[in-house]
1. Suppose you compute distance in nm of label points 7 Å out along Cα→Cβ at positions 13 and 221 for every structure in P, Q, R: which one lands on 3.5?
2. Figure out for me which of the structures P, Q, R the number 18.2 belongs to, where Kirkwood radius over Cα pairs in Å, for residues 101-260 alone was derived from the coordinates.
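Readers should treat all values here as calculations from the given coordinates under stated rules, not as data from a laboratory. This one's a predicted model, so the numbers in the text were calculated from it and none came from an experiment. Cβ atoms are built from the backbone, for glycine too; each structure is taken alone.
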Structure P
Amino acid sequence: MPAAPRIAPATLFTPQEWRPFQSRSAWVGPLLVLHCWAVIALAVTAGVVLPWLIPLCVMIVGTRQLGLAILMHEAAHGGLSRNARLNDFLGHWLCAVPIGASLKVYRPYHLRHHRFVQQPEDPDRMLSAPFPVTPASLRRKLIRDLTGKTFFKQRILLPLAQARSNRPEGGGAKGMIEAAHDYESIVTGRSVLPFLIVNLLLLAGFVAVGLWWAFFVLWLLPMATWFPMVTRLRNIAEHACVEGGTDYAFRAARTTRARWWERAFIAPYWVNFHAEHHLFMHVPCWKLPALHRAVHARPQGKAMEVAPGYLDVLRTVTTRPAP
């Protein structure tokens, strides 16, 4: 199968118009990583000082854990720093490892997704292929996320299956991992040891200040519940029920117009501008809103899939009638 269709910037822009989207900042990427951890720290502090805010803080921390995954994604495209070593250090140790991912593993996987988006060779195709589904099917998936079942499968069962697959008698485990590869394996469990080390260090920090319980309630609980759910919503919104991407570059993905509360609790760091990202994947994430406006000022931009919000996306992908 040939690679997915591409367009050149010159198709839409003059060299002068395109130049601002080419430049990368030396400081915005590191500041975004700092911002993400600062929001997590503030939410944890708020939950400790005002325990009645804990449910809200769990949602905020879980969304910023997704934010770390998004910034890892930015690093996979070399967008966190002009310096390649700093880009990879930030993307791996400060973004990927704390949530159980690996930039080294994720980068080739994700670039293959870009190369073959929505084609049989696309490793993410199985994330969008089942849609549309029934409302009951989606509801079951979200309940599994919020009750920790997805987390248990991702963090316990899949790493154990992978460990077995490395043994001569464990040949069937690889098939188990592949069969289990639905949305959550985008953030892979293959970085188990660094994940455990970093999280033990975090736990030690909480213990040192006499707040051991906050690690479990305000870091681990969001990772086990809200983070999987918003990761699922993100992946559904990006490609599910978008037709024509195998033939037309402007239909490779969906952009979702995110309101302030959706940016705060579902889609941080401009991840909702996914159609623009697939058109020009090396444009830094913080420039995607401007790119969105520029593309949609052209006639070709009218063909792109743009949803008014995440609730609208969920209505679109749950149109299959119940059997």
Structure Q
Amino acid sequence: MYRILPEITRRGPTVLASGCAIGLAIPYLADLARPLLSVMVFIFVLGTLLRINNSEVIRAARNIKISLIFPVLMVFVCPYLFGVASFYFSGNQELSLAIAIAVAAPPASGNAAVARMLGLDPTMSLVTALCSMAIIPITAPLILHVFADGLSLFIDPIDLAVRLAILIGGAEGAAILIRRLSQTFVSTHGLAIDGVVVIALFLFAIGTMAGMQLIILDKPSLAISMIAIAYCVNVCLQLIMGCLYPGSLTSKFTMALNGGNRNVGLLWSALSVSLSPTMALFFACCQLPIHTMPKILQFVLPKIESFLSKLAISKNQT
């Protein structure tokens, strides 16, 4: 088993993308995995915390760009700008609200694990996600208030804060306990832990596809349009965050990943009443880029790094 888990880790982005494909192709498996989503979130948050060095977390948290400036940009400034822009171009209040709420969500909990798979900075990813989660009980209701004028939608900030505290506090408590009971196991079986995290992300990807096949078959043109918008929003956010972050190439790519891949399901579940079909469809479509972008990035990142390296060499020669 210990031999299989490291191999799963090495193929992590492919495993995640295949989870989406399996969930779409076999709705029965997606329906089976759906009730496990909250458990899978806890597992990959716990696995990520086990693999992160606390001193590195403290160092990253002291960087105001990571702990404050970019979290605020992600969950407050960007949702407002994307919501306004989408309403201007589409004139559809429900779609603009769905986009604003999706962008108002914090970075996905599994981003740190994905960052490790891609050779990026998992600590930076984790700290950005945690700091974003700390402020969304304030920012998400504000964004909803701005864009949900006349719609009966409400996010309870206290309930959202409590759920986040239970998730993060429970995972951190479990990580501390495991480290104290078996520090040697954690240090010597890191790749196996990463493999468990990838399996949890794989099952999560399958579960998020529940109902998607039916939607695509029932309204193919609308579903394809929503998927295209979801990918466009994800890519635009990655480009914005990556270009704005004033750090190394690895740091830029890490911030870009956090900017694009958001925990849309968190705010989706926090909305107090049933959503309109447009909003529900867009939130569901957002899951596709979240789980397939790591594979795309695995292919694209080496090419970008090679291009920039050649560009730097040519500049030095001139």
Structure R
Amino acid sequence: MSKKIFSGVQPTGNLHLGNYLGAIKNFVDLNNDNSNECIFCVVDLHAITVKQNAKELRSNIQETIATFIASGIDPKKSIIFNQSQVPAHAEGAWILSCVARMGWLNRMTQFKEKAGKDKEKASVGLYSYPVLMAADILLYDATHVPVGDDQKQHLELCRDIAQKFNSDFEIENFLQVPEPLIQKEFSRIMSLKDGSRKMSKSELSDLSRINLTDDKDLIINKIKKAKTDPLPMPNTTKDLDERLEAKNLLGIYASLTNSTLEKSVEIFAGKNFSEFKEKLSEVLVDKIQPISLEIKKLLDDKLYLDNTLLEGVERANKIASKKIKRIKEIVGF
């Protein structure tokens, strides 16, 4: 059955291996399946829920687009655009925020995590951005949305909003209720310095992550210095429960080789970490170096990136403007 897929990535800049294995690699697979219709959005409206430097934000949008294309997403086949340039997203978010309920948003755990102890100082946008995410998805009648563990709750909210809108205005199935697409294999990549923390560009040490712009020597050096433990490689996946760094590195290997954690454990059982790290470096260099070189090449061609975005915005706008026009009519505008 054909799927209409919508997903978004925040333009944070300096995308890393966690972003690639957790989302972008999956996007490429979805793009390559001819039965899918894919829409990939750079969610720059979401980005400003926390203060941004305007110049950096513009640069990060271009870098994110370059990373999509360098990783293998075809902009002629899939729609690639940035959210702020399609007005229906902001309009839809307002209308749907009048359908969503405070109780639903109060249950969103990600806001509590991101706002921290002093939530009174967090922006209203950070609190309500799951409603904007719902608008992003519902404007395109998406049937499926790739989600990681941290976004499952937001997709549930999106489904609730769609069902309530359809019910409130007695218009059955007008807003498509999307299904989650959850990666079965390893998708949460942890820091190379601490297996209990997610890989992040905000971590001070650059040795904690593999950036998608890293060259061969940097990748090899970072894997060589990645934290491990003094024991040999584990014999079973059960052994990984207490060995978070080993689990993370084996998970990265499994993801890059399109294998399973079980199979990867089996291959390296009882071997030295140095032998495993050598193999892991090889597969990382094979996968990441071509992406890194292509990102740099694309970033030197700003005109191509601007034109690609412009084409994507036009294609997205055609779909979203029709949907928001109908939404306004239903509401009574």
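1. Q
2. That value comes from structure Q.
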